[in-house]
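Pasting the structures in now, so scroll down.
Just so it is clear, none of the values below were taken in a lab; they were calculated from the coordinates. Model, not experiment: these values are computed from the prediction. Cβ atoms are built from the backbone, for glycine too; each structure is taken alone.
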Structure P
Amino acid sequence: MATLDELVDRHVAEYNARLKHFDEMAEKAESLQEKHDREELAELKAHRSQFVAFLEELKKSPSQQLLDNGPMAIWDVVAARLEKLVAKVIH
């Protein structure tokens, strides 16, 4: 069975990959011109900042509670919203 440190390392690597993907998609969405799209992108970036804060906390103080109560469900919703914005750019 994996130790807590190993679990945290795995999660940190996964979260960093998700952040990289988010940044790539957000860069594509930067070309959106409509005000409500720009506002939504700003809101999603704020969620990203909260996720980064969680990730930093997890790195500083690894705990099973942080892993269990992390923001992954919210992150999935944020990523789906960003994908919809990027789809507007692509199509």
Structure Q
Amino acid sequence: MIPSIIGVVTCFIWYRKTKASKPWRIALYGVIAGFLISAIYHIPTNFGFLGGEFTQEATAIRLQWWVNLHWVRTAFALLTAVYSVLGFKTTIEAKL
């Protein structure tokens, strides 16, 4: 996740004043949203699972939330991928 954040942020900064700024901005929003979901919910929950911090009922509820948020995070990753490709395409076309 960190390499994708670095790549998208770098491309957004480099191309923010060009025609390619819009797809890079959308890709940036997607990668930030995915990172926040991971940092706020997935990572702490994973450590809680490893540490045995939850009851059996709480584990079932947290695991269901984990799966649901994973699909949201996956959607943001796909959004980021599509708009990164569009950003590269727009950048290349502008240089031709």
Which of P, Q yields 43 [relative contact order in percent (Cα under 8 Å, 6 or more apart), calculated]:
Q
Given 14.7 for Kirkwood radius over Cα pairs in Å, calculated: source structure among P, Q
Q
Structure with the greatest value (metric mean count of other Cβ atoms within 10 Å over residues 1-8, set P, Q):
Q
Across P, Q, distance in nm of label points 7 Å out along Cα→Cβ at positions 41 and 57 reaches its greatest value in structure P
